[in-house]
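Dropping the structures in below, format is structure tokens.
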Structure I
């Protein structure tokens, strides 16, 4: 079984597995909230940034990370 997008390449973009998990989970929750708000017309969340055949928020979030549409914000350290 092959995972698309490749996990190894996405870990390299985020510098750690933990950062990848946190970023993907956070973005997936935002995508899910966006889809749940569509009928209400609130517009509080950013829509998916990639065209995806998947309807699952986590898969869409991982595709966004792979295509560099979502990145980790630098901290003020």
Structure II
């Protein structure tokens, strides 16, 4: 399953909000440096969807705030 995510790094809270079908906004504590926000994004989404971190992959937007991710069940 592919989803579109808009990430908001350096947030005071960590949460996942579904905007529409297949589209999410995610707030993470981690800064957008050296891939820290991407790691926090994958960790938070793995908890939200209850799947392993290894089953989540960033397809596009590695250095962008809008990302496309692949989730394997």
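One of I, II was used to calculate helix-only ellipticity at 222 nm (-39500 (n - 2.57) for each DSSP H run of 4 or more, over all residues; to 500), giving -16000; which? Mind showing how you got there, number by number?
Numbers: I: -16000; II: -6000.
Computed on structure I.
When percent of Cα pairs over 18 Å apart is computed for each of I, II, which one produces 28?
II
One of I, II was used to compute distance in nm of label points 7 Å out along Cα→Cβ at positions 30 and 46, and the result was 0.4. Which label is that?
I
A short reminder: the numbers here are calculations on the coordinates, not readings from a lab. Quick caveat, the model's predicted, so the values are computed rather than measured. Cβ atoms are built from the backbone, for glycine too; each structure is taken alone.
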